[in-house]
1. Matching task: 0 is the computed value of helix-only ellipticity at 222 nm (-39500 (n - 2.57) for each DSSP H run of 4 or more, over all residues; to 500). Pick the structure from 1, 2.
2. Tell me which structure, out of 1, 2, gives 36 once relative contact order in percent (Cα under 8 Å, 6 or more apart) is calculated.
3. Mean count of other Cβ atoms within 10 Å over residues 14-21 was computed and gave 17.2; which structure, 1, 2, did it come from?
4. Assuming 11.3, 35 is Rg and Dmax of the Cα atoms in Å as calculated from a single structure, say which of 1, 2 it is.
5. Could you tell me which structure in 1, 2 was used to calculate FRET efficiency 1/(1 + (r/R0)^6) of positions 6 and 22 (r between Cβ atoms, R0 = 30 Å, to 0.05) as 1.00?
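Nothing in this text is a laboratory measurement; each read-out follows from the coordinates by a stated rule. This one's a predicted model, so the numbers in the text were calculated from it and none came from an experiment. Cβ atoms are built from the backbone, for glycine too; each structure is taken alone.
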Structure 1
Amino acid sequence: MKTRDEHLAWCKRDALAYLERGQLQEAVTAMLSDLDQHPETRGDNPYLTMLGMQAILNGDIETCRRFIEGFR
């Protein structure tokens, strides 16, 4: 199993790949879905989903990038 940091880095790479193709919804959805695949990054925080949705609705790549890269 990957460490938490390794998994988080993988989540970000996966999501940012979608973002580079201009697929904002897929990028945010991938980030949230991928986070749930590891016990140390799994979360049931509905506010994260709401923030992700707001980033998508904003329609701005940089807002989505900040959302994805903001996970620590």
Structure 2
Amino acid sequence: MKIGTKFQVGYNAKKYNGEFISRRAEWTEDCKVVMREDISYMVYYDLDREGYRTASGSWVISKLKQIKNVS
């Protein structure tokens, strides 16, 4: 993914008892995907919470067409 790409990521979050969540995100130079034998991780920048988060296991990604500035 190119740096600066804005996207939506969805996954079952352990933090929320496996509930499916969706976040607006941006790919930065600090983002990465780590593949291991037992599990995969994706570090992404959460635009709503303004910080890095990690999705683990499996996730879905869709490109955002437009980001509205929420101030």
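1. Structure of origin is 2.
2. The correct label is 1.
3. Only one of 1, 2 returns 17.2 for mean count of other Cβ atoms within 10 Å over residues 14-21, namely 1.
4. 1
5. Source structure: 2.
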